[in-house]
1. State the single structure among P, Q that was used to calculate distance in nm of label points 7 Å out along Cα→Cβ at positions 75 and 99, giving 2.3.
2. When distance in nm of label points 7 Å out along Cα→Cβ at positions 91 and 147 is computed for each of P, Q, which one produces 2.6?
3. Tell me which of P, Q gives 0.91 when you compute Rg/Rh (Cα atoms, Kirkwood Rh), for residues 83-138 alone.
4. helix-only ellipticity at 222 nm (-39500 (n - 2.57) for each DSSP H run of 4 or more, over all residues; to 500) computed as -7500: which structure among P, Q?
5. Which of P, Q yields 2.5 for distance in nm of label points 7 Å out along Cα→Cβ at positions 19 and 51, as computed?
6. For distance in nm of label points 7 Å out along Cα→Cβ at positions 27 and 123, which of P, Q scores largest?
7. With relative contact order in percent (Cα under 8 Å, 6 or more apart) coming out at 35, pick the structure among P, Q it was computed from.
8. The value 23.4 for mean count of other Cβ atoms within 10 Å over residues 43-50 was derived from one model only; which of P, Q is it?
Structure P
Amino acid sequence: MKPQFIYVDASVVGGCEDAEFAEASLGLWGQFIAGRHIMVLSDHTLRELRPAPETVRRHISDVPEENTLVLSDSGEALDLADAYLRRGVVGRGSHADALHVALATVGRADVLVSWNFRHIVNLGRIRLFNAVNLEEGYGTIEIRTPMEVLAYEEGL
């Protein structure tokens, strides 16, 4: 199976150190380290992680550089995030969440993984994000939890 490009938001990195989310987050990390998939980060994710404890941030450096892709901020992604806000997919206070989805979409990630159930991994919002993507000329983006990605990999 060819590696998937999996966009990771800050909640997944933090999930590596959270009792509730560690098993699935670390399982995904094992796949990144082994090169089964490519970890896609963004400058936005790295900014969000700056104030995190070193025990959280170190997970980024555990993944070999050849298995990591970092997406730069772009006007194109900012425009798409603004389109999500204009169409009410999320409120103005959730611009950071909209930007994650926009960066993953513009960067053509295969899937975005998150533990943010309120603003990102939410069936209604996923449909709305993808409706805006199509209206704006982009493809759809898969949005899942790390647990869902691992279950798919294991054929569950």
Structure Q
Amino acid sequence: MTDAVYQYLSKTEEETKALGQRIAKIAQKGDIFALYGTLGMGKSVFSRAFIQSFLKDTDVPSPTFTLLQTYETPNFDIYHFDLYRLKETEEIFELGMEEAMYQGVCLIEWPENMGGYLPRRAISIKITPQAEGRLFEVFCTQEEDKKRFNQLNGKN
């Protein structure tokens, strides 16, 4: 993997929520956010804040048991996948993953369970524990995505 285009050290749940809201502001139709991290790293907290930045008073349950929750926003639909309980990689097609990747914005928790089906263009967000909290590192392959994250860094 190349160097991270964006890094953020979250020391609290509130800071993780703020990051989710901040990244939501630069989200575009067709974005795929692949959220990597072990249990309890903040994937669901990040995703909930991301979704609620578009839909303020909407309840956002974790899709752990349903595998998918969908939310309509004015500009695109948000598909929140939690693939932790996925039994077979091919089940992603039953969930409508292909359509979701082109029709809206995808937030995918446990993307490693997709095997080789995760597109190269996906924006990977790796969350690792740090003594002070959680380190969020963003990796992307598309130049246009790198430019958007450079704006978050204050770079042109």
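No lab work stands behind these numbers, since they all come straight from the coordinates. Quick caveat: nothing in here was measured; it's all calculated off a predicted structure. Cβ atoms are built from the backbone, for glycine too; each structure is taken alone.
1. Q
2. Only one of P, Q returns 2.6 for distance in nm of label points 7 Å out along Cα→Cβ at positions 91 and 147, namely P.
3. P
4. Q
5. Derived from the structure labelled P.
6. P
7. Corresponding structure: Q.
8. Q
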